[in-house]
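Below, each structure is written out as structure tokens.
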Structure P
């Protein structure tokens, strides 16, 4: 229900009747986001666990090897597995519309956000801001998945400029309410979720009147797919739950961005020595650490050694152009290695910073890649500034950790 204080000029949030596991089943049900694992990795993670939500989000793991993950049978299997999981876990539907507080803790890092539904109209109108382009084929996949199972099952990761009013209500919920879920996932990230009690829900609505915009940090394809599913459902059924999408909004001063590193499979016509020589003609290149110390530096692993590429100061350039990922693309990957559109070029792979630089070294040493680039992380200030200007960041610019888990709170149409 839209509260009396709803203001269409600011970002709003809405309670919803979540479909969720029982506390005893939460750890087994919860799964990594569908798009951070391959089919093979998803199958390995779900092995021996019939309750894993990967059987819903990546249902091809329960079909014969080699099944096209976009075949009709896969979406049919997702729907059947979703129904089966509701009975087996079980998954229960909240009696009343509810808001939630969701806390993630990874090592010493902690972030606490508000889980809710958010208005598709605000997404369409730009109050919920984007910074990435999406791929049509990936939108097609998640749109079909949502329509097949009748739910959004993985939240969009949102952020907003922190306000004292929202923080106060969130802290009150955490300090006065017993958590609904509290478990450590297999990667040792702790997930804690509280249901916000009814009086505090009204306070949280009022507090969000001070939030002028939300920013998509992670989940652009989920949001775009929810918008497409809404168009299709609205055309046939009119207004409904599909007019909102599932998300968790975290204050900006708690969000952690890690590097998003690059692996290039071959050097084209270059040898390691000739590539290093041509690179040195453009930039200062010297032996250096595996992780760059500052913006403007890129660490490169080539021929069994780490180097530092010093690209230098980018002052005066447009903000999106001065990002290290963009400068590397425009001055090294495209002109020297012939990497064009990184979204479609099969010669380049992307590795989230959580995997560490040893992963990059092993990829090059094993021959799976010819060269690796370790990046300095993009700042959240840059992300917000680019989004505010209506700009687009280069593909694969940001890697957010820790990740939200699928299957803990589902928004049913």
Structure Q
């Protein structure tokens, strides 16, 4: 009889294990902090933090009473701030009691899944995905169901989503603006999605919930409007993190917001509150909750981010790289000149450039560039991108060491 060293649930998440190994032990990971390397791997900061964020932490770190750093689950002032901002942004009323403060969007996803998913329930997610959707679904006891996006338009394939629903479907995770493609899903797509969710819920006699991952909802380019999927479907959770807008991924605060259209709101209040506790106290820390009103008003320079997008798109397309122009987020997704995108990422590493191979986001043949790189890093990388493109045009990848 073979002993199980770890849980079958954890052991089954092979794809995430491979991603973690790449992000921690690959040649790219080992060279991330070398001087002279252009690091486009992850959405990490490459400049000093926003001064206003540092000031807010300094100010609110001074205790105002004996309970300043006591257990703080959903601070009423922070809830009220979020509700006010969402009402202004969506022109839809949000009640402060419908806001649940979490340790980032990852905490929000964990809490929302924990509140509605039972063992064996199916949860649909869109591919190419954020790295860890599948793992979070499995961790909640659910069964991941993958649906490919429309690669021609990068829009949701609503017909394929509808075909994936079954009597066991309990939820769907949508990410807009979408990481890694940068697509913002338009209102007509979101209305069609709402229609098929409503029809499937009625057909199977059980509600299907929409988890709307809106981590990049404030990082939108070219003056485009942003429409939340939660504006179209009543049984939905708006999940947000400040880590992208502030570029502070290591200081984690976010929230779940329920629209007032959510049926059985009072019952769902209790489910979310309990899920916050049993998920490992998945709430934002006290200091960040106290500081939320101040940090809510802050943002990285979106205009500058768009300028970096335009600079890289123009330069790389001029070299011969194929890519679409992202509508939001802070990523580019060029097509690799080699089918083996991991081999091409290794070639770029020879030119002191670190990118994420598309294989790790279920999009082989592409690679992802993070626009959080600073201007000097971008300019320094361009000769290397050009040299790698010219080499790849006349050589096949060397896979002898793989």
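Structure data summary
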quantity: Identity of the structure behind -12500 (criterion: helix-only ellipticity at 222 nm (-39500 (n - 2.57) for each DSSP H run of 4 or more, over all residues; to 500), calculated), options P, Q; calculated: Q
quantity: Highest-scoring label, criterion being FRET efficiency 1/(1 + (r/R0)^6) of positions 101 and 157 (r between Cβ atoms, R0 = 41 Å, to 0.05), among P, Q; calculated: P
quantity: Cα extents along the principal axes in Å derived as 66, 50, 42 - corresponding label from P, Q; calculated: P
quantity: Computed 13.2 for mean count of other Cβ atoms within 10 Å over residues 261-268 - originating structure among P, Q; calculated: Q
quantity: If FRET efficiency 1/(1 + (r/R0)^6) of positions 53 and 277 (r between Cβ atoms, R0 = 25 Å, to 0.05) is computed and equals 0.30, the structure in P, Q; calculated: Q
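No lab work stands behind these numbers, since they all come straight from the coordinates. Computed from a prediction, not measured in an experiment: that's the story for all the values here. Cβ atoms are built from the backbone, for glycine too; each structure is taken alone.
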